[in-house]
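Read the figures in this text as sums done on the coordinates, not as results from a lab. Keep in mind the model is a prediction, meaning the values are calculated, not measured. Cβ atoms are built from the backbone, for glycine too; each structure is taken alone.
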Structure P
Amino acid sequence: MRIVIAEDAVLLREGLAGLLTDRGHEVVGRCGDATALLALVASTEPDLVVTDIRMPPDFTDEGARAAVHIRRTHPGVGILVLSQHIETRFAVQLVASGDGFGYLLKDRVLDVDSFLDALVRVAGGGSALDPVVVTALLRAAVDPVATLTGRERAVLELMAQGWSNAAIAGALQLTERTVETHIGAVFGKLGLPVSSHENRRVRAVLAYLDAVRV
């Protein structure tokens, strides 16, 4: 099996490469950022990509976005997300896009045989979802607030406290333009289109309050 590894933590990346090579697989590329990952997939055409979610330069969701792009441009490549974080929005997109997708938390690597079985299953068109990820996806299906990234949720939390965009920007050390972008993403994920007779900011806050009361 030909594999590309995208992981910014050098020790983990090289450890995975060594493990996979020892088990007879061919690591055809390894990198530490999403841009390099896309280039490697295009040049090596692997059977499987193993990628983290948060990588340089912003350490937000670069790997997840790269995985979605790979699924769209190279649908035959299996994708295994291996991360400490759960990004439900992209996970939903990838699960819905078809077979050949896995999402495991990094500590699952410690169970080497199960981890390797998951790799083979995903590369062969099957799936491998961590139970914690499944729980998050089920929750996201009924609670759209659960699909927000950590930064988007932080922005919404401050909105719920009555903070202005300028105040939120100062508290989170962001520009106001970035805050506006996050708020737009929040509105989109909560299904709040532009309306002349409803205040989307108020509706978003109400959705957040409903979620935290659960």
Structure Q
Amino acid sequence: MFFFDWTFILLIPVIILAFWAQRKVSSTFAKYSKVHSSSGLTGKEAAERIISAYSLGNIKIKPIRGTLTDHFDPRRNELALSEPVYNATSVAAISVAAHETGHAIQYARGYLPMKIRGAIVPVAGFGSNLAIPLFIFGFILGLPPLVKLGIILFSFAVVFHIVTLPVELDASRRALIALRETGSVGEEEITGARRVLTAAAMTYIAATLMAIVQLIRLVLISRRT
């Protein structure tokens, strides 16, 4: 059976890593949410300062519900900051806001991996939705072409994760530079900002490893059809 196959053992280490990464980012964000920045800026104000310093144009900043749901939408030229970030003056809030503004800097500078990620989003989304159902359907009915199609579609999702990783790491790098250059956090607070961003990066690393191992698992299972 697909869901009770021995290859599931391959996923156990990355599942543990993903669980640890999620706990790490939550605990680190919570810790530095209690540390107020010496600049007194809110997440929104820090993003505005970086946008102005880097001449990024008229980017709309809006609040959204949830925790760590922050994102930059290049299609709408819009920066969405979650409730614990938008009006908060903590090191964690400013760090997250700077990270998302880092994506705006990438977009403005024509960062190649971001362009590639944007180009494959439709295919990756389509592939991730259909890949597993097609694979299971083909495996159960003994239809190798469907199994291979499922693997190919899932491969697009894996490529998306691989491309996303440098995009996220680079956004954090740009964020730390921007925080220093704009004085949005004090020099003594940079360590805290780096820890928040590093913890967030671990979730992307875990997701990428999960996707790669899952692809390997699908290939191993497909050899039985």
When relative contact order in percent (Cα under 8 Å, 6 or more apart) is calculated for each of the structures P, Q, which structure yields the highest value? Q
If you work out volume of the Cα convex hull per residue in Å³ for P, Q, which one comes out largest? P
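Given a value of 20.2 for mean count of other Cβ atoms within 10 Å over residues 43-50, calculated from one of P, Q, which structure does it belong to? Walk me through the numbers on the way to the answer.
Values: P: 20.2; Q: 24.5.
Considering all the candidates, the number was obtained from P.
4.0 is what came out when distance in nm of label points 7 Å out along Cα→Cβ at positions 155 and 179 was calculated for one structure; which of P, Q is it? The partial results should precede the final answer.
Working: P: 1.1; Q: 4.0.
Source structure for this number: Q.
Tell me which of P, Q gives 1.02 when you compute Rg/Rh (Cα atoms, Kirkwood Rh), for residues 51-130 alone. Write out the running numbers ahead of the final one.
Details: P: 0.95; Q: 1.02.
Among P, Q, the structure yielding 1.02 for Rg/Rh (Cα atoms, Kirkwood Rh), for residues 51-130 alone is Q.
From which structure (P, Q) was helix-only ellipticity at 222 nm (-39500 (n - 2.57) for each DSSP H run of 4 or more, over all residues; to 500) calculated, if the value obtained is -16500?
Values: P: -16500; Q: -24500.
Label of the source structure: P.
Taking 3.6 as the value of distance in nm of label points 7 Å out along Cα→Cβ at positions 59 and 203 derived from one of the structures shown (P, Q), identify that structure. Show your work: numbers first, answer last.
Values: P: 3.6; Q: 1.9.
Here the read-out was taken from P.
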